[in-house]
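So, here come the structures, one by one.
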Structure P
């Protein structure tokens, strides 16, 4: 399996920042996959050139390329746009749309029986929303587009209280403006499932709301992988199994998420973070150290001078700034769990690891809140919070290096980047 030509595959767009797609294509098929940034005036020239073997098309060129290719698949014709272009044996260009397949796989991953039921699609009149509504209708659902204007708006969402599925097709909540949301799910009491096609962050604001309500939900990363899998089939003839798609999705998600360390003051979050930085080769940010640099004094001095409430406000602002990024190691202060609003900030794009160290081994030096309240009283208040926030709990070992290795051993499988 793999590329049999000298010409590369790639993604075509005007401005392409960080993209998961080269990694996805490498994992799925081992093909040479690149970024092609092309200005509008050079689009036709690029499409008619021989420098590429196949391309995926992203914003803003999906409709433009539809007009350029020589032939289109039935689904691309229905949707009126192209996101995958292959070369036919006779040299003509064939346009296809694999987003349809990608969303279908994502929807089916929820394992719900939704035929005959209503779905609301936030941003359903946009390009992605049109694709999603087409899939939903083909699967026997009644999709309704929700927008800022028109007959069905967010303000009138309660008119669709019988909806069984909601899908967010807007970019609201996408990095770096996260965890924002186009609305709440309050007006939709009968939801059986929720999908957000945003894939960065891993868990959007609306997904976290669905989680709280016990509603099965999914983000958009599987859709990205599945559409790429069908594009691989178009390019090479190789068929990628759904199990393979799910495996790559899980490993990519784990790779991109931050690793956040929480736990009692003095449990070793800074030192374990330093060892994880060496083991994983990731950038490390210590929230207390970053705050000290920003405040121009140690966190202990700031608390003594300005009070704990003022410090927690500064800490929450730093957490919001740092935690929405990806692939970081983040060591948090012991009191981060005292502000409930910090949890969604950390949860949206992180695996949260609690370091569990016996109270008698905790360092107390330079910790004014520990000195004020006493370690036992502090533990009584905070330990239940640490455990409820944590995805993984690691008992501290005899040194930071061994504890860090235990953290690595407990993490889900990741991709080599």
Structure Q
């Protein structure tokens, strides 16, 4: 007889869905997430399309379901190191990285007030900084502070420990390892934006006013680095013109061969962010194809009919910077007019695609991957979910994760009854 527990790796929308669905029909679930909070990329989104509503309400519903279900045990700052055994009898080693803040934390924030050290804020894609002790974001679950060990000055400072009223700071906290026995595994480690610095001809990393679509999402968010104001990173200037460059590294033999499916809709949504803040701004979208399937076609039509929004069918070949002004020149061929265009903008947004986390951190067990690193096959009992298996939007991730949870349940039931 096999083990009926299920391990879910990844605490984004796919992992949350798989864990909750399995637990709510009676299975014990271990949920492992490498970040200090649950919610994944969805927590970093400003608004969903096409309704343009914030994600926090949907995430909070899932967090409530986790809090009320004793069958789910979750671990943040945790990484799977090894998987051995077989379907029904997997042994999984998990590394628990130190948070340096214990369970007593009440979220009062007194530690932040006295911390002298800073770190780049990865939640905002390094567009701003936090103190070495920080709350990942204002809707973080669990709502606990965390200390960045690489930035913290440690016991030589110790100011945070001195002011904590509940003695929640443990600067000597050490990594731990735990071993789990589970019957099946759902691998839902999600995705990362493609590294735009590999696209040298676009100048990302060299030109501060060339940003990515995920960075713009944070700029537009009220809990982002600019409190929701879309401005140029170089000088904080309001924008009068902006270019969106589609398929930045996607559908490209030298980079990501796949279409990430969501980038077109993300750009259309972000064009409306800009239009709302800057009614007279000039907005240009450089594209190969606009992929707005099914119900999203109306959204595309809405944006296309918006004033001062221009679509140029042609992939941008190069971006140059005017060093004196920080303005950017986008060079592209307009395939419809068959003319070379050179237009100047305040800000350029690269629509970078989805690269699966498995491309850099594969499953520590036998598995097969496609040319972009998405999971194509795995050992019996291990099931990829959401963007670990292919690029997809939030709704598709929820559906795919529900299917993965069902497969994991069928797996443990089959072994238990076998």
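Rule-based calculations on the coordinates, nothing more; no lab input. All of these numbers come straight from a predicted model, not from anything done at the bench. Cβ atoms are built from the backbone, for glycine too; each structure is taken alone.
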Practice problem: Tell me which of P, Q gives -12000 when you compute helix-only ellipticity at 222 nm (-39500 (n - 2.57) for each DSSP H run of 4 or more, over all residues; to 500). | Solution: P
Quiz item: Can you tell which of P, Q yields 20.1 when mean count of other Cβ atoms within 10 Å over residues 133-140 is derived from it?
Solution: Q
Quiz item: For which of the structures P, Q does the calculation of distance in nm of label points 7 Å out along Cα→Cβ at positions 29 and 261 return 2.1?
Solution: Q
Quiz item: Where does the value 29.0 come from, among P, Q, when mean count of other Cβ atoms within 10 Å over residues 381-388 is the thing being computed?
Solution: Q
Self-check item: With Kirkwood radius over Cα pairs in Å derived as 23.5, matching label from P, Q
Solution: P
Quiz item: The value 15.4 for mean count of other Cβ atoms within 10 Å over residues 229-236 was derived from one model only; which of P, Q is it?
Solution: Q
Quiz item: Any idea which of P, Q comes out highest on relative contact order in percent (Cα under 8 Å, 6 or more apart)?
Solution: Q
Quiz item: Who wins on distance in nm of label points 7 Å out along Cα→Cβ at positions 157 and 317 among P, Q, i.e. which is largest?
Solution: Q
